[in-house]
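A short reminder: the numbers here are calculations on the coordinates, not readings from a lab. No experiment lies behind these values; they were computed from the predicted model shown. Cβ atoms are built from the backbone, for glycine too; each structure is taken alone.
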Structure P
Amino acid sequence: MTEARRVVAILVAAGSGSRIGGGMPKQFLSVAGRPMLAHAHAALTRHPGVTDTVVVVAQGEEERLLHTLREVRWTHGGATRRESVARGLDAAAELGATHVLVHDAARPFLPKAVIDRLLASFDQTDAASPALPVADTLAAAPDGKLGATVPRAGLVRIQTPQAFRLSVLRDAHAAWPASEEATDDAQMVRRLGVSVAVVQGDAVLEKITHPADIAAAEARVGAEYRTATGFDVHRLELGEELWLGGVLIPHDKGLSGHSDADVALHALTDALLGTIAAGDIGTHFPPSDPQWRGAESGQFLQHAVGLVRAKGGTVTFADLTILCEAPKIGPHRAAMAARIAELVGITPDRVSIKATTTERLGFTGRGEGIAVQAAATVRFGGVFA
């Protein structure tokens, strides 16, 4: 009888990543427009052969994790990578896993083809790891001086995710000496006497450790970038609430429109739709349709983001220029950037909010309305699209 296979991916993201700098654990740093962790999590969760994904996160990083991924299964890590993986294995067992993929969040760009090869290996083996052949000349360097070369025939560079039958990897962890650390799980399984198969890895799976690795990783994956603009205007009227950039701003007047009239979100929605040549906001949410009367404009923006993602795009930057005499935008700039970042799925440092006046010229200068010019940059393509 064929085994009913249930594969749970364990995404190890509990390290401090101190060598890369940036003021936060490296798995949360932005790479190619998204937090490093988000790339790997998306690749695992959308693969049809992966049943569930569990993120192992350090104590105190729960809020940052939930802000990054929102809906996510997670568990706390330990003091070492080995302890973190062990806790991930416990979580996988609770989810009914028969097999697991153990992946390091520091390898954000995970091609579907690598996962395919690992899952296929379960038909012949209980353990497998992706690897690449060694191309460079290897040599010993005792005392900082070049020594004899090392034959590279048969040598490989090990990558993750590594694939295991759950029971095999749990046995390996149980047998491993508590006083000794392991750099990966495959060596633990090998010490148990279990053969580990090698499948073809991928250059884009290179680990990110130092700041220069980020630019190198982005260059490896390749992508097309598109930028489009949006423009919108709404009238200011007494008795209306002023929603701007997803934030309710105290003011004696508010913007008038069929929805909540958030002119900033409307302009950005049009900019995103422009990157996929999908018309404008009125095409998708006609003002004549009563269901959008008073609607929150955030849902319009999220709809546009969803259409972009369906086309294989990832929003990497948003830039908005608000034209008005009042209210003052400066006190609300940070809140707007945070809200737009949340709606779009990027970090606030990738949202630019600027404001200017028209020197009292025109309808904005007379305080009759607010106008917003928005631009959005979207990345398409790459192995992780």
Structure Q
Amino acid sequence: MKRMILTAASLVAMTSVAHAQSSVTLFGTLDTGVAFFSNQHGAQGSGNTFQLTSGNQSGDRWGLQGNEDLGAGLSAVFKLESGFNINNGALGQGQRIFGRTAMVGLSSAAYGSVTLGRQYDPLVDLLQPLTDDDTFGSAFATPGDIDNYDDSYRTNNSIKYTSPNYAGFQWSSMYALGGVPGSPSAGQTYAVAAAYNHGPFGFGVGYFHANSDNGSAATFDGLNPSADSFAIDSPAISGGFVSANSMQIIRATGDYAFGPFTVGLAYSNVAYHDYATAEGRDNSTKFNTGQAFLNYQVTPAVTLGAGYNYTKGSGNDVTASYNQFTVGADYYLSRRTDLYALAGYQKASGDTFSASTGELVTAVASMGDFGNDASTDKQAMAMIGVRHKF
């Protein structure tokens, strides 16, 4: 009897230790604001609008993440993250329950981590922290988020490796399986990125490539022409190219902090190959983007910022260009809650392809990554909002 009692006590103790070495965390972000957009195109007409906008600095989300200590420095990890619109409760990312992230894997302090599922690509993981996206979000993003600056798009069926941090240097690679019988390359996605952060200086580079089998088998969200499956952020800017058989993104970013100031520069090249137009396929177009920002940390709680973006399209008679200016202010009331004000202006020019007709049309503006396409070549934006993290 005593032996049975001791055995039971031992099992309880072992279970308690196991629970102590594991953790599950509930987290989320709620972000909404009152916004003004000029010249917005709408189904019932076009004009200036006042509206509530969701996820302006950070996408609205809730999720669970956790880890289990397996011993010898090895842990099992998982993350489930659901995106939504706080203003109407609708699910985001094509009405997916866990559209932002759904992954599981193993992590080692000495050897890095391997994760599988629906995930961000390595360029988002390592290069985005070197931009102003983490501070001011969608307002400072590339027009239409054409280079995934604002992490609008994820990759399904992906396997990702992330290295440990070697004195400021880290790299990551990813491969996603298309799963098309008889055609292993159809729908596949692969990417690699590296970043170095040391003291006030940070620099990162990355390469991303996605195949789609002419839009029918993409693992990458940004190559999916079906609005029922996933809504492209800006039909006016990228909608005419999402039927491409393949696309690539090359990005380089860097920032430098001196005193209360942080300055950053970024470059991206996005190339769409073999997309559908009214004349057929076998077309190629590139978009080159240059960006710069300057932030001023007025106090530990107050940040001011200004940014400039220039995007230029070329190839297959595309001449569209987008000049964008943005300013922002962020005031933290506490560690979890902040108030913000954002304003911007974009001027478009040249020609691009229409998402609906596949023909060349005059380019129209679409400020940042809000997806509120304009009806003309100009658009202004201003908003104030609140964000809470838990």
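Taking volume of the Cα convex hull per residue in Å³ as the criterion, the highest value among P, Q goes to P. For mean count of other Cβ atoms within 10 Å over residues 173-180, the highest value in the series P, Q is held by structure Q. When mean count of other Cβ atoms within 10 Å over residues 117-124 is computed for each of P, Q, the one that comes out at 16.2 is P.
Hey, helix-only ellipticity at 222 nm (-39500 (n - 2.57) for each DSSP H run of 4 or more, over all residues; to 500) derived from one of P, Q reads -2000; which structure?
Values: P: -8500; Q: -2000.
Attributed to the structure labelled Q.
Taking distance in nm of label points 7 Å out along Cα→Cβ at positions 61 and 261 for each of P, Q, which is largest? Please report the intermediate quantities before stating the final value.
Details: P: 4.5; Q: 3.3.
Of structures P, Q, the maximum of distance in nm of label points 7 Å out along Cα→Cβ at positions 61 and 261 occurs in P.
Which of the displayed structures (P, Q) returns the greatest value of FRET efficiency 1/(1 + (r/R0)^6) of positions 189 and 317 (r between Cβ atoms, R0 = 30 Å, to 0.05) on calculation? Checked P, Q; max of FRET efficiency 1/(1 + (r/R0)^6) of positions 189 and 317 (r between Cβ atoms, R0 = 30 Å, to 0.05) sits with Q.
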